[in-house]
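Engineer: Below you'll find a set of structures to go through.
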Structure I
Amino acid sequence: MSDDLVKRLHERDAAGGDYCTEWGEAADRIEKLVAGTKDDARWLAAYHKWCEMNGCAPSSSDLIAARKALEGKDD
């Protein structure tokens, strides 16, 4: 549904006229929010898996270490 909305907003932006810049900005913002939501869902799934594997909720330091490992960082 958001893909269709974003498409229509971009079309209104391309058509020009009143508020055309705002239509394009709104479409861009929706795309960023959707991308962020998908990233959040991925991290939540990783958190759930960690809890399942270890039988308890991880500490914040455990989550930081896991995130760095997933991102390929060593620090």
Structure II
Amino acid sequence: MEHVLEILGHAEVVLMKKIRAMKDGKPKYAASERLNEIRSAMHILKAHDELDEMMAENEDDILVEQFSKHPPQAKA
């Protein structure tokens, strides 16, 4: 996941430099929309990564809670 965020970060920087060099007009607005898409993707991936870390930290607590509410029952 780290590598993907690094690539998106590099694409963001490159696109920002291109946008600065462009004159106002349709191509600049299209590039700006693409930049917003890249930033949104980076935000979503970071949030997903943080959620994965949080779930990994709380996994034992979640399992304990689930098994205390619904203990396993052996069927013979």
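Read-outs: derived from the displayed coordinates by stated rules, not from any lab. Just so we're clear, the structure is a prediction, and the values are computed from it rather than from any experiment. Cβ atoms are built from the backbone, for glycine too; each structure is taken alone.
Engineer: helix-only ellipticity at 222 nm (-39500 (n - 2.57) for each DSSP H run of 4 or more, over all residues; to 500) computed as -28000: which structure among I, II? Mind dumping the intermediate values first?
Structural biologist: Details: I: -28000; II: -30500.
Clearly, the read-out refers to I.
Engineer: Here is a follow-up. If distance in nm of label points 7 Å out along Cα→Cβ at positions 18 and 66 computes to 4.5, which of I, II did it come from? Kindly include the intermediate steps, with their values, before the conclusion.
Structural biologist: Details: I: 5.1; II: 4.5.
Only one of I, II returns 4.5 for distance in nm of label points 7 Å out along Cα→Cβ at positions 18 and 66, namely II.
Engineer: Given a value of 40, 13, 8 for semi-axes √(5λ) of the Cα gyration tensor in Å, calculated from one of I, II, which structure does it belong to?
Structural biologist: Details: I: 40, 13, 8; II: 47, 12, 8.
Value 40, 13, 8 for semi-axes √(5λ) of the Cα gyration tensor in Å corresponds to I out of I, II.
Engineer: For which of the structures I, II does the calculation of FRET efficiency 1/(1 + (r/R0)^6) of positions 10 and 58 (r between Cβ atoms, R0 = 35 Å, to 0.05) return 0.30?
Structural biologist: Values: I: 0.30; II: 0.60.
Derived from I, not from the others.
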